[in-house]
Structure 1
Amino acid sequence: MNKRFREYGFNPGLLPTGSRNTIADVKGVRVGHLTRIEGNDVRTGLTLVDPGIQNLYAQKIPSAIAIENGAGKVAGISEVEEFGFLRAPVALTNTHAVGAVMQGVIDLVGRQTALPFYGSVNTVVGEVNDAILNNIHKRSIEPEDVSLAFENLSEDIALGCVGGGTGTRAFTWKGGIGSASRVVEVSGRTYTVGILVQTNFGGSLTIMGVPIGRLLGV
């Protein structure tokens, strides 16, 4: 992606951004991608978000799930809802690759941590159906691809048509991976809030109050 929204002179929102205006402004967080483009019908990949906690499986961090108008096939959310913690990096991929990516994350954690005999790894893997631009029925993502994405972890996050956003669409336009951050003050303390999105949806596109979708006939 060559330019971001603010580089065109637009400044949405009221709060200041972090230095990168990505989820990597949250201390320790890094993101890695595996992008797969092959032939005429493979346009997919996976994105890995690592919170930067050494031995995350043992340390675990507080986590929560909130679903609004959701109809996805995200793996691993029930344990987060019940126990309220995360013990492995979060991954994003296409719908039919969820199983392969789950196994890849389990393998990754197993190489990093001496797992107890009775212990299991809860993997949170999000997904989108990228079947319009990608042949989702091909087995294009394998478990070992998670390790490749892990090797690509960086604070300088590639955005746009990469990783889990390679085959996505939004409002009939090309989608992708997006990210942003905001700096907030609560009770005299400063916090950074970061997000990362895998855009693959439609509806009424509105930007800064302007009904762009209706104006474009979307």
Structure 2
Amino acid sequence: MWQAFHDFALAAYHMSTIRFDKSVAPPGDDHFVLHLDLKHENVLLCEPPTSRNSLPYPTLKVGDWGMAEYTSRQDVNNSKRWKCYGTICWFPPEQRKYGAYGSDWTYPILGGPDHPFTISHTIWQMAANIYGMMQLDMDNQDLHTRINDWESAETSLRHNGYSVLRGWKNPHYTSTLRHLVEDCLNVDPTRRPTPVDLVRSTKKGVDAWVDEYRRKGKVEKLRLG
């Protein structure tokens, strides 16, 4: 799971740093790519990496870029043009209800319907895929329900640091991995890790398992449901 998360993190980093020619770039100086439909059907398992710094599991790659947009926070199309792009149960909070999720809160942290998306939108969708794999919920129904239910409990949500996974347990995975997923799925986009932070954190997780792989010479078999 760590390696899959790290592959996602590397993709997010490239999406946040890629630069196209100025002739096709929207206004702004913080350009990034939004996939807008990151779900398990659009994630590919490819050949395992050959580096000794990785585990011999399939490399995860993001596919189906048909809805993707190259944008910036100053782009007039961001986000009003893309509110309906993607699959509803995979929408992060800032995209739900046409951007009106939490708009009646005492502290409407998401900024309202015209607030632009950031690369945190991508971080959320990637973590949603990881959470789905960890919970064996490929259609994201559990997280989808949690997000919807918590909208009516602003005070409790704020008390929990805007986490919809506070107290989440899964005996098959470490608390370090669970907490990282929880951070990435925070309702508040500004509290989610940056792509650089996510690359760094997931690399630490992978390295621990690579060290064990080198000692034992084998890894657990990959089980596909």
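As an exercise: mean count of other Cβ atoms within 10 Å over residues 111-118, calculated from one structure in 1, 2, equals 16.6. Which structure is it?
2
If Rg and Dmax of the Cα atoms in Å is computed to be 17.8, 55, which of 1, 2 is the source? Write out the running numbers ahead of the final one.
Working: 1: 17.8, 59; 2: 17.8, 55.
Corresponding structure: 2.
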Name the one structure among 1, 2 that distance in nm of label points 7 Å out along Cα→Cβ at positions 55 and 71 of 4.5 was derived from. 1
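I have -4500 for helix-only ellipticity at 222 nm (-39500 (n - 2.57) for each DSSP H run of 4 or more, over all residues; to 500), calculated from one of the structures 1, 2. Which structure is it? Intermediate results must be reported in sequence, preceding the final value.
On the way: 1: -4500; 2: -11500.
Label of the originating structure: 1.
Coordinate-derived values only; no laboratory data. Since the structure is predicted, the reported quantities are computational estimates derived from the model, not experimental observations. Cβ atoms are built from the backbone, for glycine too; each structure is taken alone.
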